[in-house]
Structure 1
Amino acid sequence: MPTIEYERPFMYPYQTAILNSPARYTVTLAATKCGKTASHIVWLFEQALIIKEGQAVWWVAPSVAQSKIAYDRMKLQITDKSFFKSNETNRVITLITGGKIEFKTAENPDALFGDDVYAAVFDEFTRAREEAWFALRSTLTSTGAKCKFIGNAKSKKNWGNRLAMKAKAGNDPNYEYHKITAYDAADAGMLTKEGRPFIEEIQAAKRDLPEYVFNELYLAEASEDGSNPFGLKFIEMCCHPTLSTRETSCYGIDLARKVDWVSIIGLDKLGHVSHHHTFTKIGWQTTIDTIKMLPKKPMAMDSTGVGDVVVSQVQPYQDQLEAFIFTQASKQMIMEGLAVGIQSRQIIIPDDGDVVNGTGRIRHQLEQFEIEYTRTGVKYSAPEGEHDDDVCALALAFHKWKSSSSLGNYSFA
């Protein structure tokens, strides 16, 4: 094995944070032209330096053309041209150490099954088919290799965006979420290829592009694509860092289903969230005892399925309890009501930034919630892999807030 002297090229701090992450999977939604490809070429090259002769690392892109762009850039970025040989037909770079860097396409996911892979970059993953990730994940199994996802934000229904939100939620320690906006690059001192401040190009793009396109390409924000019934801007407008300290006037309670959580949300007389308690269902008796101990206030509780049993156990202690059965029609009704409440700012939502155990869960779930128009009607639900317990509890609480004559219809100006 020859002695190799290697010095990593200059990186901006936001690039280094991704490359040095200990997480097995980093999922990065990034603005265009912010250095995501160049930095990940460096990372994959570094991984190729430490593998054994005959072993391989992969760069996977949606198309042959995109794969070849990265392949050509990798050859340019390796300053010592005697350090590698290249196969133009198969887009393979073989280092003098014997390690190989292969540039694959996601066009045919079946072609990604097979060989052992010791590191991978999935470039423009939000523009590729989800089946390609399934195949790549299978290929990484035997080696336990790391994979870094990089791409622009797409619509919220895009599988890549859902994967990013899974990473952002922080429930799986194997995943780490990163977001790079064009303003992050500008603040770090990035220049255009002509040497102009990057901020000038951002400002020009903002003038030239539709808002949703600019948000995707420069702010790394997924477009709503008509799928979110509340509106991301309206959700943001309703957020406040802390819970209300006023007395809780009513409650909404969503009961756990399979892997879901029990969620209890209370609103004060002004419609501000004043109580937020979520927990996994250890046993129905624990849930029943928790609800029994709540102050005797108007409350609406999910009584769908086994929820009816919980209602029967709780009602003797909570005489202002309304049993609410979720059907497609009733869920549509209650979610439309919640949408009106959010868009008219009748509700104030706490957001402490903790999307795993804190009140940030409420905002996160509201932002992920989807409306889908199906053959049988309108369907409201969380995307696959997400939860909607806080959304349902908030909708039930707001339903009770509106219907309780003692509360009136306060609005927040």
Structure 2
Amino acid sequence: MKAEIIAIGSELLTPYRLDTNSLFLTDRLNRLGIEVARKAVVGDSHADLCAAFRESLNRVEVVISIGGLGPTEDDLTREALVEVLGRKLKLNDAVLRGIEERFRRYGRTMSDTNRKQAMVPDGADILENKRGTAPGLWIGDASRFIILLPGPPNELQGMWPQAEERLQRHAGSVRLHTRELRVAGMPESEIDARIAPIYTSYPDAQTTILAAPGEIQIHLRAWNADAAAAEKLLSEITERIAMAIGESVYTLEGETLEDVVARQLNLNSATIAAAESCTGGLVAERLTRVPGSSTFFVGGMVCYANEMKTGWLDVPRELIEAKGAVSAEVAAALADAVRRSAGATLGLGITGIAGPGGGSPEKPTGTVHIALSNGAATKERRFHFPGDRERVRWQASQMALDMVRRYFLYGSGGPAKG
């Protein structure tokens, strides 16, 4: 089965609102073995909504709309659908009583406009909304299914199990099987050059390569009713791709880099502290996203001003004056100083120019020095990251974490080589 999702609302066609509901629905539909063939965003126009419904119903078996079920004049989803289907709207007394009861429960007076939400197309089943006033609607026959869901994500997600249960009865035996590899420190073009001969030799699997700041994601997908065969296929492709890329692959399971680093720190009973300048505490923030981070993350210092570098961590003032705050020497001093100060196994030092200003011909914007110290030795690397300020900061945090990952990859005998 294939599905299309129609996100409804003129606000979604502005820079101020983003449709995230379709991401949730795509994941849930894929788990049922239903492929999402198309997504559309349509404004609050009766004619445009009618056209969107007609086109989708002519293409796929499952059509899901999001939004437009509220009480206001621009909530037109029901009206558009009944015109397309040639049906009528009727007041549903049970739905109306439910809405009235919800208003009473919260000590509020229901407006007459809310009666609109109790208007139900002929032949539609109600999907109960326990988190809001707008009920969802299910219209189905032997060959196609239409699901109308409210726009607020908490209402949609709370209602979805009712629709999912119904869809499950009609979904076939085919299911989607996936793998996700993530790669750090290698450009997309080089990755594709290495793995294109591999994935193109497997016509029964789909491969998507996605670039993100500081990493490349490789998504593998196979639709198959035979779970064992699909998993065997994906495992074989994954193994071959991982061998072709090598140590730059940091996960075969779609994990974040902070999750991978956290696991390695815990497995090695190691701890880490960070002294951050241009990243402003981003490495510390990412590491503390991981549940149980107190077992491996001792703490961090944001040493933005030079006075903080010298005053908090005793980085020699003359070193900063001689080499500059953005230098290999200062990054190394920060890494070793924060490790000693925190009593951690490892220390990270990060200093750079995130931009948009502050660069020079010798040290252009995007220049970042990252150092990792274990007490016995310190390894430093210089990077030049493209992009705006936030992109530079994120890539710096990504490469800092990758240096820690590679440290353990090489057996913890010393900081990883660049």
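Some points to look at:
- Structure from which 4.8 was derived, distance in nm of label points 7 Å out along Cα→Cβ at positions 58 and 250, options 1, 2: 2
- Highest-scoring label, criterion being mean count of other Cβ atoms within 10 Å over residues 162-169, among 1, 2: 1
- Identity of the structure behind 1.6 (criterion: distance in nm of label points 7 Å out along Cα→Cβ at positions 74 and 114, calculated), options 1, 2: 1
- helix-only ellipticity at 222 nm (-39500 (n - 2.57) for each DSSP H run of 4 or more, over all residues; to 500) from the coordinates reads -10500; which among 1, 2: 1
- Parent structure of the calculated result 2.6, given that distance in nm of label points 7 Å out along Cα→Cβ at positions 266 and 394 is the read-out and 1, 2 the choices: 2
- Of the structures 1, 2, the one that 4.6 was derived from, the read-out being distance in nm of label points 7 Å out along Cα→Cβ at positions 26 and 346: 1
- Highest-scoring label, criterion being relative contact order in percent (Cα under 8 Å, 6 or more apart), among 1, 2: 1
- Test item: log10 I(q)/I(0) by the Debye sum over Cα atoms at q = 0.06, 0.08, 0.13 Å⁻¹ calculated as -0.38, -0.63, -1.05, pick one of 1, 2: 2
Readers should treat all values here as calculations from the given coordinates under stated rules, not as data from a laboratory. Predicted, not measured: the structure shown is a model, and the values here were computed from it. Cβ atoms are built from the backbone, for glycine too; each structure is taken alone.
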